[in-house]
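Scrolling down, you'll hit the structures one after another.
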Structure I
Amino acid sequence: MAAELPAGIGVSVCLVALSVFLASYIAKFLRIYFLISKFEGPPAVPIFGNLLSFKSDARENYLLGRKIHDQYRQKSGGLIRVWYGPSPAVLIISSKHSEILMNSSHHMGKGVQYKCLEPWLGQGLLTSSGKKWAYRRKLLTPTFHFSILQSFIEVFNEQSFILVNKLEKLATESQTINIFPLVTNCVLDIICDTAMGKRTNAQENSENEYVRAVDNMSRLVIRRMRNPLWWSDWLYNKLGVGKEHDKSLKVLHKVTKEMIQERLHHVPSNKSETDQSESITGKRKRIAFLDLLLQMHREDPSFTLEDIREEVDTFMFEGHDTTSAAVSWAILHIGQYPEIQARLHDEIDEVFGESDRPVTSDDLSKLPYLSRVVKETLRITPPVPGIARKLDEDIVIDGKVIPKEAAILLIINALHRDPEQFPDPARFDPDRFLPENSAKRHPFAFIPFSAGPRNCIGQKFAMMEDKVILINILRKFSIKSLQTLEEAKPAGMLILRPSEGNILVNLSLRK
């Protein structure tokens, strides 16, 4: 048996090991501090960094962020340093720097905040990285082919017609309408139908268990992302809010798994069965996103049912809050500018006249001004105001080294308000997106759907959905906004939404 070391020697070894560890840690911290100190940013205090300046209220934090972006835009060159306690972050708010990050094939992992989504979405397309993300992206891209998106327009029309009928009952000159929850329920019905082939009837029954769970989970995830103290699963699950999160999560996963099993065992046995159904009903059988994934599973069982659950839930999450915010902000902007609204009405009337027929994909190509209005809405009020990326190694931007230990945040909201790319950036001007104006602009100055390899796979779906809903509303109504953008109080971290849930308008029937 080996002799034991004398107690004094054992203590000495421990002290040496501790000293080496501390020296290594201090050297590493000093390197990070030295590199980050080369970037401009708001004054920070030891240990707390800039945390003492941050607000608990999402709206106040949003305004603070805008103030920092404006104050340091010029002196920082578009790269702003912020300290989250002892942890540094670099904010990107310029086009040339966003291109370097977005086009990189090395820095494609999502920031630590996205871990808050994993209990719901697992390792789906939004949250995964590396080889798993690349495989999923390649696998899922065909499901957003234009021919498949065309079949979804039927759902866009059906649900937006339900919304229009509800609005028609509320549309009097004297009545104030909060358009935000109405649009949100419409979009939720669209997403449930196109993602799972499931009718949730959120517009008729917002108390539906699944509808409430989606709304609650979206709210809880955003709150958790904003509070680093809640990022620990161990701590979060012991809190009351964590138990509320778990309750909603069980509902969401239960419904998705049930739908997977239902559609897995109810598949047309052959093409003639589908054709026969079409000839009897006069309607083409609707294919949901889930059906396409199940077909992939049948062809390649390594793409499991749990993988399908992750992607369906991801589609539900990404396509719900983002689109409802985009459409609601567009309605607010349109209602503020009568001359813009008049041009929209003229363009839409030229295509549809007195008809109340459904919108087709061909119609969308005949409405260039509407496209510009939607793009300008996405510029001023991007549904996703920022993106967090995880660095796999040091990155050099503008001659300065950002160490891999630092968070790197692309602030889309600030990027879209760069006065060099968008003169008088606070002004709502759809003609910024005339072809001759867009051609002069940096290609990474406008990225509402991200950009580069990790751009949003569903952006065509979202644009078509936005336009169909807006067309069907504008065919029927004139809109008068009862708030300015600032009075609607946009705020948020993951999704830019009205902080009090209100976008107030008057609607009047046009015909």
Structure II
Amino acid sequence: MVQAASAKLWWNFCTEHTLWSDFMRAKYCSRVHPVAKLVQNTDSHTWKRMLSVRDEVERVLTWRLFQGRVNFWWDNWSGLGPLGRLYPFRGVSYSRDLLLDYIHDGVLDLAEHVDLIAGGVTADLSRLGQGPRDIPVWTPASDSMFSFSPIKSLLKPALTAVPDPLLAKCWHKHLPFKVSFLAWRVFRGRLPTDDVLSRFGHVVVSRCWCCPTPASDSIMHIFYSGNTAKAVWSYVLASLGLQSRHRCLRTLVGGWGQGGARNPLFSFVISRLPNLVLWELWKHRNGCMHGRDSPSVARVMFGVARGVAECLFRKRPTTHILPPNWRTIVAYLEAHVPRRVVRAVRWSPPAAGTLKINLALSAAVGGAAAFVRNQGGSLCYGVAWSGSGDVIRGLFRVLFSGLEWCLAGGYRDILVESSVVEMGGYFDRTMTAPWVLDDVVSRLRFLCSCGSVSFVLCPPRANMPTSTLADWVVDKPGEFTFLSLMELPPRVWALLIHDDLPYVFFEVEDPH
């Protein structure tokens, strides 16, 4: 973002004549063109930032010629870039030649520079004399004006190597940022250990503080090969029943938890556990080095158990409340096995003397359908509608048609069933309807007052015939009524007569 802001400064400096740009030009470019200016140690920080992005900006900054008063050698009027860099003649850095000096009778005359003609240097002079000044063009943007998005992608450095997969494993949800950041620093080698400091030329007498036996203080020793680190990793792997072949810290963490996903909660903990172990080993090392702590594997495992318990609490505060005891946590993870529950969904018939109206909207926009059925599941009345306009109003239209048919036949106990969640609020008189639907909601509540009308929400699988009819009517604009099964489309008819058969599906329930 800093480079993009520097690019905007360079754009404003080259294309505008303000008090600031005139001052910068007089201070730094009194003798040399800005594109040819070399950076000096005495230059200001702002000017150095502008020069750092100058070459990238000049590649995409061209000029639309109306007067030809641009620098012949250093302004990008040809689209090839500054000619002073392509053809570095002697003294060209101080040249103040204008393009207008090389235009004769509306034609670009390069007779003095035959090598430019051989290089294919041309200019678009079709607009010459049609405007008061030459206009800068920002080529990455469609409107030719400066914008941040193209320059950020232009200045973004290209990835020279494949990203390290271990660095992606450092960042997890429900894990403190300090823990993830430390793991990132470990795999990048960005810790102030003796082996890292020695690379900067510091002569240090290295000593490990986290192990009882003498050893050098290094990243590999603290987190992998030291006595404390070995004991912690071995205990964690053994207690969780994990096996891992490893020769260094990277292979240990890279192959961590493979084949050990016994349940979702176990996988949740396993993916975050290496970062917590690294964090506690680092705390243990600093406590022994800068405090009065002594090497202790038990203290490291207590910190790991506390970190795991806090992670579980962040995931679900009302359920996973565990003490900082590693054995208790392991037993909890082993017992946390999800249950597979079998559920059956089917259309349920209404009570005796009650009619049920099933409503549905089509998956595509513009279709709605309703079925009126009795206690035996027989079709009493069906209506389908499609057209332009608000789909909710189309749903109300088929609902009104079904309610009026029931009330006209003397039925007062009516049950409306649909998988459209919003419909329940329109039946509740205590809720205020949107003002755009005042007319249809008022009509609905009037029809409900003529009898005993209630609304229930059903899963989409229990309303399949109505949804299929709503999809069928999308391609046939208008309103259709059905009084018997034979009048229905074949697919809707087949679903309707088998609607009492349950649809069985499986779902996983959390035991806690």
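Can you tell which of I, II yields 25 when relative contact order in percent (Cα under 8 Å, 6 or more apart) is derived from it? Each step should come with its number before you reach the end.
Numbers: I: 25; II: 10.
Among I, II, the structure yielding 25 for relative contact order in percent (Cα under 8 Å, 6 or more apart) is I.
Using distance in nm of label points 7 Å out along Cα→Cβ at positions 405 and 469, single out the structure from I, II with the greatest value. Could you put the intermediate results ahead of the total?
Working: I: 4.4; II: 0.6.
Once distance in nm of label points 7 Å out along Cα→Cβ at positions 405 and 469 is worked out for each structure, I has the highest.
Tell me which structure, out of I, II, gives 16.4 once mean count of other Cβ atoms within 10 Å over residues 45-52 is calculated.
Numbers: I: 13.5; II: 16.4.
The read-out was computed on structure II.
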Figure out for me which of the structures I, II the number 42 belongs to, where percent of Cα pairs over 34 Å apart was derived from the coordinates. I
With mean count of other Cβ atoms within 10 Å over residues 221-228 computed for every candidate in I, II, 18.0 is reproduced by structure I
Structures I, II compared on mean count of other Cβ atoms within 10 Å over residues 181-188: the greatest is I
Who wins on FRET efficiency 1/(1 + (r/R0)^6) of positions 61 and 461 (r between Cβ atoms, R0 = 41 Å, to 0.05) among I, II, i.e. which is largest? I
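Using distance in nm of label points 7 Å out along Cα→Cβ at positions 333 and 381 for the comparison, can you identify which of I, II gives the largest number? Write down the numbers at each step before the final one.
Numbers: I: 0.9; II: 6.2.
Max of distance in nm of label points 7 Å out along Cα→Cβ at positions 333 and 381: II.
Upon calculation of helix-only ellipticity at 222 nm (-39500 (n - 2.57) for each DSSP H run of 4 or more, over all residues; to 500) from the atomic coordinates, which of the structures I, II produces -12000? Kindly include the intermediate steps, with their values, before the conclusion.
Working: I: -17500; II: -12000.
Computing helix-only ellipticity at 222 nm (-39500 (n - 2.57) for each DSSP H run of 4 or more, over all residues; to 500) on every structure in I, II gives -12000 only for II.
Computed from the coordinates by the stated procedures, all read-outs in this text should not be read as laboratory data. Keep in mind it's a predicted model, so treat the numbers as computed, not measured. Cβ atoms are built from the backbone, for glycine too; each structure is taken alone.
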